[in-house]
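Take a look at the structures below.
Nothing in this text is a laboratory measurement; each read-out follows from the coordinates by a stated rule. Keep in mind the model is a prediction, meaning the values are calculated, not measured. Cβ atoms are built from the backbone, for glycine too; each structure is taken alone.
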Structure 1
Amino acid sequence: MTGDVAYDEIADWYVAWVGEDPGFILEEAPGLLADRLPRARVLDAACGQGRVARALARQGASVVGVDVSRRLVALAEAAEATDPLGVRYTVGDLADPAAWWDGSPFDGAVCEMALMDIRDHEATLAGIAHVLCPGGWFVTSLVHPCFPGNARGLPSWSPEGGYSVEGWWRSVGHNPDGVRIRVGAHHRTLASYLNALTGAGLVLDRAVEPPAEVPSVLILACRRR
């Protein structure tokens, strides 16, 4: 789920801030998905206001977006009504597929910059893997867990704790124009993320670090066993 009710409280600001950016997965690593999208049934996990879902639909995918934020889903549905692309949105906890899944397997799933917002990432990844067809793909982008920080912002982890100390944190030292100062983030080590993927039955195929002097984003492409 996406930050519990935190995104409900900042939804209007967030939509104006993030705009229609299609996201790091499609912008920085388009080769991971380009040939997979036409006619594919795709889950946009933690879809927010639907910006990534709309980008996927425009590339030929049949998309279902799921998010725990009722306000963001309402804004996504409003955008769909204005510019119909065939995307279906639903409010739901990704960790509990029985509450939102219709039983039709997905060919693939994406999760754009949301795992840091999710309290129980292990259950969420297990839920996503559960709704994929055998061999189905999963691509996620996240704040690089090894990010040491630079002029643009603080590291993934709390400076008071360091890299090895996991947990939720928020700091007034974050970019005042960004989202992390508003909703915080759950820091986890790289090992924790990789172990959670493996525990969910997902096999890592490829990792991408978009070019940067100090990498701040990590993209992982996986498939269900």
Structure 2
Amino acid sequence: MISIDLIDDGLPISIIVPLSEKRKSFFYNYTLPLIEANEPKEIIINSNHGSAPKKRNDGFNKSTQPYVFFCDDDILLPANLLSKLFEIISNRKEISFVYTGYDGIVMNPHKHPMKGNYKIKSEDFNVENLKKYNYISTMTLIKRDCFIGFDENLKRFQDWDLFLSLTKNGYKGLFYKDLTFMAFYLDDSITTNNENIKSSLDYLKKKHNKFIKW
């Protein structure tokens, strides 16, 4: 099911959530209230079967706002995150997406590669660095016009693939360092699963060919 909620006088942003059955309790008790506190115009929750990239793409196809923000179902956002990112992106015509760092909260250290809580500080937008490694989170405010869809063939690194593709098309990002969000790792998600890493990297190399630098 795909549900769509509208907030009167909200920011012209569609938040799109790929919701999994096992995280519904956490999402509705913690994630959703903070999404609502950010006051986007449109909240789209996709709980259909399928991969997260497919759920995001299907949610996007239902969205109507000029800006989109893909939010996972285990994320806690500061209440002012969207307003800060929107202020930047709406006043900078040359910027197509705005991102932040985040804090990873690991609930089961024995099953996560980081073995405990950690910080992803991210960094200023740099095309050459993006070709070498991933530093932009899925939780990024993006202009609708430039969004080209998540690659549903990838098991890992869908966010990296998206921003590599946007950069190849000439779009630019901006790092907002003054805010972070919290990402909770509640279970054995794709991040904690080491399978498909090599196949996904090989896929990225082939897809982006000479653009990336490994």
Have a look at 1, 2 and say which one yields 19 for relative contact order in percent (Cα under 8 Å, 6 or more apart), as calculated.
1
Top of 1, 2 by distance in nm of label points 7 Å out along Cα→Cβ at positions 100 and 196, largest first
2
For mean projected area of the Cα convex hull in nm², for residues 84-163 alone, find whichever of 1, 2 sits highest and give me its label.
1
